[in-house]
1. Determine which structure produced the value -0.96 for log10 I(q)/I(0) by the Debye sum over Cα atoms at q = 0.18 Å⁻¹, for residues 87-174 alone, calculated from the coordinates; the candidates are P, Q.
2. Of the structures labelled P, Q, one was used to calculate helix-only ellipticity at 222 nm (-39500 (n - 2.57) for each DSSP H run of 4 or more, over all residues; to 500), giving -6500. Name it.
3. Where is relative contact order in percent (Cα under 8 Å, 6 or more apart) largest, in which of P, Q?
4. Which one of P, Q has distance in nm of label points 7 Å out along Cα→Cβ at positions 63 and 95, as calculated from the coordinates, equal to 1.9?
5. Quick check for you: by distance in nm of label points 7 Å out along Cα→Cβ at positions 71 and 103, which of P, Q is greatest?
Structure P
Amino acid sequence: MKTKLTGLALALSAVFSGAAMAQTIQTAVDATFAPHAMRKLDGTIEGFNVDMAMEIGKRLKRPVNVEGTQFSGLIPGLNAKKYDWIAAPTTVTPQRAEQMLFTEGYLDTDFQFLVKKSDAEITSLEELKGKTISVNKGSAYETWAKDNMAKYGFKYDIYDTNADAVQAVLSGRAQTNLAGNTVVAWAAKQNPLVKTTYTIKTGLVWAIPLRLDDKAGRAVLSNAVKCMKMDGTFARLHEKWFGSKPAADSAAVKVSPGHGVVGMPGYDATPVTPQCS
């Protein structure tokens, strides 16, 4: 444990140095993914994940630049070193965890369907047969649709933004939209013409991705995430943007003993003690 703590202390020391303080953190979100990230009338971006990124920057004493772009460009941008880490909600899967390092999860994420208010509820996946599902390009929902289309007999269309995918349902080009439960709930809250329906429980979480070789960066970022859980910051953001308190055993509250997502590639189970100011 001593070696691990020493490494974390050194990483934190580097972050709080004068040189690091002047360096702007470059990160990005899909600015159409409400309520996690969305543009205001003045063109600036707000949302749960924007607040999260700004809070992390505050704790690291570094300014943060949050760029809005398409989700499909986020991981390529990270690997090209355009971004230091990705602020957008990113579902941790075994495939992604083989290619990137992740902090521990900060939100649970289930998959949920959205349909027109006038349409019947979806009560089972078997009812998807013959339907067209709209999904966001490059997302975990696109992957699920690709993996399950033959099994359940549906088709799926890919859209550059989730807002476009929702619009496809409203226009009749798709019968249902598949996205994260928080995003679907927000869309239904904002638009009386659509409603939430069947939920797929995944057991998955959203976490912050970094490049595979950035272990020092993950140690620093993980420390901030742990501290934000411990002092209730994530719980307050959850209530602000989703209108409810997180469950006591949810990823927004539960602190992992190590770095990364338990059970996924790249998880480091060595216990660490968060250093919170």
Structure Q
Amino acid sequence: MPELPEAETIGRALDQALAGKKITKVEVFTPAMRTALTPLLSAGLEGNTFLKVRRRGRYLLADITGNRCLLMHFGMSGVVRVETGDIPRRKHEHVFIHLSGGNIFRFECTRRFSLLEVHECHPEGFPAVLAHLGVEPLSGDFTGEYLFEKCRKRNVPVKNLLMDNQIVTGIGNIYVAETLFASGIDPRRPGCGLRADECRSIVENARKILQSSIECGGTTISDFRHVDGSEGKFVLNLQIYGKAGMPCPVCGTVIDCVRLGGRSSCFCPECQK
């Protein structure tokens, strides 16, 4: 599932491709993905212009004239492209939004877990459906003090807390694993057992790793692709994620793996305490 760096990378590319383009036609080929797609046909999108594309957590918002936005989430297998109209529709492309100039915004999702909806959205604001999301990990609101306060009364594994979108939004399984490894913290440790300095270390490492991944275009593990079809290169920098049974890159200890919150969690029993 695309996490924050992947959504950021897609959003930047879509902003370049969509901003200033007028919607000339909407086609829907499938009734629903995660939610219904047919409302797109009656939303009156034709004639409106894309203004810019923004990100909130793992969601993208393509703002259009009339104080509305197209809200996107890519689920497990969502892929978006902006291509010329002469390319045949692929089997799992569910929505075409035709643009002035002849290109088409195309939304593909093999597993149909993605989301594409129209919402009221005033400039610089966010639709009400995103009100539950916590702080952005790359914002000034995500500090060691904030994380310490959120964790200090929670007897829940720190990994689960970092993946709670109501606390901090957008850091998924890949980047939590990498962050906790860089911070030397066992993912099973309860949040209430973290010291203030450990929370500061988590925040600092999360920022560095997320920024580095954005610079590499994100991480491609299976389905993730950029708007141009290319893969994210941060996979070459992964230290711990997906490396169960392999030697730790720091100490050589065999990397262990447990399940927390229904997700695999790789860690080094020696380096992470």
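Bear in mind these aren't lab numbers, they're just calculated from the coordinates by the rules spelled out. Quick caveat: nothing in here was measured; it's all calculated off a predicted structure. Cβ atoms are built from the backbone, for glycine too; each structure is taken alone.
1. Going through each structure in turn, the value belongs to Q.
2. Working: P: -11000; Q: -6500.
Here the read-out was taken from Q.
3. P
4. Working through the options, I get structure Q.
5. Details: P: 2.0; Q: 2.6.
Greatest value across P, Q: structure Q.
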